[in-house]
Structure P
Amino acid sequence: MNSQKIAIIGTGYVGLVTGACFAKFDHQITCVDNNPDKINLLNQGKVPFYEPGLEELVRSGRERGNLRFTSDLSSTVDDSLVSFICVGTPSAEDGSADLTAVFNVAREIGKSLTEYKVIVDKSTVPVGTAELVEETIRGQTISSFDVVSNPEFLAEGRAVEDFLKPDRVVIGARSEKARDIMLELYRPLMLSGNRTLLMSPEEAEMAKYAANAALATKISFMNDLARLCDKLHIDVDSVRKAMCADNRIGPKFYYPGAGYGGSCFPKDVKALACLGEKAGHPLRIISAVEAVNHDQKEYLAEKIVSTFRGDVSRNIFAVWGLSFKPETDDIREAPALSIIKYLQERGAKIRAHDPQAMNNVRQLNLGIQLYENKYTALEEADGLILVTEWTNYRNPDWQTVKEKLKQPNIFDGRNIYNKKELKDLGFFYTGVGR
């Protein structure tokens with residue numbers, strides 16, 4: 001297959017990364033979005049969110065002339081062989097995935113079809129969605145097409161690298177023609193070894209939920225264990241190192257902290273739990289994963305209040321890290337927001353810093369003070385609360401920290417600091433499970 005014309009519908013994290021990365025391989029990519037402000041911004045070479053390496057990739061694609069942005073879905077689909085659906089699937093009230101945007105796009109695609117096309121579900125969707133998308137499109141056209149499930153496995157903060165150097169590419173297709181088109185599309189990513197997995201659309205849909213649920217399970221397991229270690233007055237970090245030294249287990253994602261957040265794990269765990277309920281097989285482990293994570297987001301805040309004997313109404317706290325993880329400005333379901341809310345409800349005042357997420361936090365009008373300098377945020381504070389383990393928080397000038405703080409309290413929500421070193425320097429240190 002030579003250079004192909006590809007439509008990317010939706011310019012969020014998944015859509016924009018997918019489009020910009022495919023453009024790198026000289027395909028003709030048109031990204032579609034119904035938000036004209038976003039399209040204008042992208043046509044200026046600017047990215048509406050922070051993702052390392054993405055803005056440079058977008059700029060390069062535009063300069064080479066093979067990456068463009070538009071609001072015209074119909075013409076774009078008509079002019080493309082493959083159309084990727086990359087719209088949001090947020091949680092509905094019952095926890096299931098809200099597929100409204102997916103079906104709206106499917107209907108518009110159906111109205112635009114005049115010849116054979118491959119329609120790809122890139123959004124995270126429950127089992128059976130590909131079939132429903134096919135029915136929706138078929139209700140609008142007599143043209144031939146195939147629907148493929150091709151879930152993304154992109155981690156925010158390293159999404160470009162994940163796309164260009166994938167662990168695996170999952171292709172769920174019933175049609176041999178559609179499968180071959182998808183294989184050829186991803187062929188440039190497979191030159192160092194074939195990592196494509198072929199399966200049915202339903203299996204591909206489940207694979208995405210299974211992967212995110214497994215990672216969330218690791219996090220909640222470790223957080224639950226950390227709370228037990230607190231009760232038993234032992235250091236969870238020693239336990240973690242001994243456990244993860246087992247080759248069958250390994251270290252990835254086994255780090256206690258303030259809970260998981262972001263746009264994927266919370267909604268996908270809920271959606272998988274809902275899917276189990278509807279299928280008549282409640283997933284007990286997944287329900288526990290969600291419950292543990294909900295409680296964990298307030299656990300550090302509870303320890304902070306306990307340190308001040310239950311009354312923080314006259315206290316000020318500095319928070320380092322507002323995004324749900326490093327290397328992103330995404331604050332959706334961010335643990336920092338839960339901690340801040342918990343303390344504010346008890347009368348505390350908050351000063352905060354984050355390298356990338358402060359503009360997003362400003363829009364929430366949380367009543368907190370935001371500072372461009374991390375040390376300035378510490379002034380007059382009764383303690384530093386580390387929530388997001390950004391690199392520039394890992395090795396601060398502790399003498400400056402101590403001088404700025406009114407009280408030398410360190411509340412380490414990610415266990416990244418050396419508790420003995422801090423105690424020797426005269427700090428009161430509190431971690432998670434330590």
Structure Q
Amino acid sequence: MASELDQILISYDQPDFRENLRERRKKSLLEKYQPFGTPESNQNLNLVRQIVWDVAQRGDKAVAEYTKKYDDVDLKPEEFLVSQAALEEAHKKINNDLLKSICQAIENVKKYQKEILIDKEKTPFGIKYTPIKRVGICVPGASAPLPSTVIMCAVPAQVAGVEEIVAVSPPKCNDSIHPDILAVCHELKIDKVYRIGGAQAVAALAWGTETINKVDKIVGPGNWWVQMAKREAFGYVGVDSVAGPSEVLIIANEKANPAWVAADMLSQVEHTPGLAWLLTNSKKFAAQVLDAINEQIKQLLRPDEITKSLKEYSAVVIEKNMEKLIENANDFAAEHLEIQCGDESRKIADQIENAGAIFIGDYSPVAVGDYWAGPSHTLPTGTSAKFFSALSANDFIKSTSIIEYSKEKLAESADDIIRLAEAEGLDAHARSVQIRQQK
């Protein structure tokens with residue numbers, strides 16, 4: 001039976017297949033970087049810059065004004081910080097079973113991050129590793145509160161040895177932060193939690209205010225305004241990446257369960273906007289997945305929004321062979337890449353070079369990584385997995401080069417160093433070596 005979602009099907013035997021595929025992908029990528037290239041986009045980008053630099057110059061007063069303007073919450077600077085009593089109260093009232101799950105998730109992430117952490121005791125001569133001193137975490141709390149983000153950002157930082165962790169989240173729950181987020185912060189002993197969000201929160205972390213100390217690195221997801229503010233602050237502080245809408249790319253063949261693949265696609269699209277792409281070499285399987293999507297959408301809370309997101313940014317792509325699917329997947333460089341191809345899944349995974357995280361097999365949905373497995377769910381999006389990595393404990397450690405020459409070693413190298421400095425016209429550089437060679 002025909003459905004409105006048939007338009008997201010792109011097959012190798014359709015006219016202009018490659019062109020349609022490129023255009024579809026381009027449109028999904030533009031959602032990350034939008035709104036660029038239009039009068040409205042320039043206006044919005046200028047507004048982000050204005051907010052960031054206004055906070056940098058006027059501090060708390062500007063933060064309070066923008067919180068009132070955009071979150072409709074009137075806070076005095078001394079009210080930005082969530083009290084210790086409120087953190088304790090949220091922790092006390094959280095559902096006990098949920099708290100147990102949170103604590104186990106924390107242990108899972110901690111164990112994994114410890115295993116992959118650079119061993120500072122075994123570093124080679126010439127380099128020194130030091131934890132970043134102060135880190136800020138952006139925790140979304142508008143469209144949906146994400147307490148898991150606190151775990152996935154804070155635990156790797158703690159494992160790395162970060163001295164102080166600060167969290168910011170918008171005051172969208174009774175003029176404060178969702179209690180589940182506060183409970184997780186308390187569990188992790190994060191006591192600097194500020195109920196501010198948006199570009200103004202990023203700016204406050206990056207430049208510091210009268211009540212909020214400057215951090216050295218800002219991590220965590222957020223909407224377009226948060227990401228563009230991180231982009232604006234990058235260089236003055238470190239950032240994890242500039243992330244866009246959540247996305248999943250699924251490679252599947254007829255050995256996969258179409259209902260499960262449909263559910264995994266919908267789990268990303270429900271972020272609205274969220275991107276979900278299926279790459280398959282089977283027309284029959286593609287049709288089964290589309291049927292399953294149509295059926296499952298009826299059972300969801302926001303079917304119209306999800307359908308719109310599917311139609312605008314997602315696709316079911318049929319290629320002739322698996323080699324082309326793998327090539328497409330590496331070019332896509334997805335945030336989440338699922339491979340559901342039966343006993344071929346691991347072999348295919350070995351050929352993937354670009355992905356934020358790879359989920360192998362039928363029983364590894366993205367949700368396992370989002371909440372439980374151990375790797376952080378803070379991942380690169382929009383092809384940036386070609387040069388960014390999943391957030392890990394190692395991202396909270398910086399390296400310093402160590403150079404130590406003796407008198408004899410410098411003398412041995414002096415002529416070469418002087419020659420190179422003079423070739424660049426830097427005679428003072430050359431002289432700094434020559435003066436040490438004089439008797």
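Looking across P, Q, the calculation of FRET efficiency 1/(1 + (r/R0)^6) of positions 273 and 369 (r between Cβ atoms, R0 = 35 Å, to 0.05) that yields 0.40 traces back to P. With Cα extents along the principal axes in Å, for residues 169-256 alone coming out at 59, 33, 23, pick the structure among P, Q it was computed from. Clearly, the read-out refers to Q.
Using the calculated result 5.0 for distance in nm of label points 7 Å out along Cα→Cβ at positions 137 and 353, pick out the matching structure from P, Q. Going label by label, the one that fits is P. Suppose you compute helix-only ellipticity at 222 nm (-39500 (n - 2.57) for each DSSP H run of 4 or more, over all residues; to 500) for every structure in P, Q: which one lands on -15000? Structure of origin is Q. Of the structures P, Q, report the one carrying the highest value of relative contact order in percent (Cα under 8 Å, 6 or more apart). Structure Q gives the largest value of relative contact order in percent (Cα under 8 Å, 6 or more apart) among P, Q. Looking at distance in nm of label points 7 Å out along Cα→Cβ at positions 297 and 337 over structures P, Q, structure Q comes out largest.
Comparing Rg/Rh (Cα atoms, Kirkwood Rh) across structures P, Q, the highest value is found for Q.
Laboratory data are not the source of any read-out in this text; all were calculated from the coordinates shown. Small disclaimer: the values here were computed from a predicted structure and weren't measured. Cβ atoms are built from the backbone, for glycine too; each structure is taken alone.
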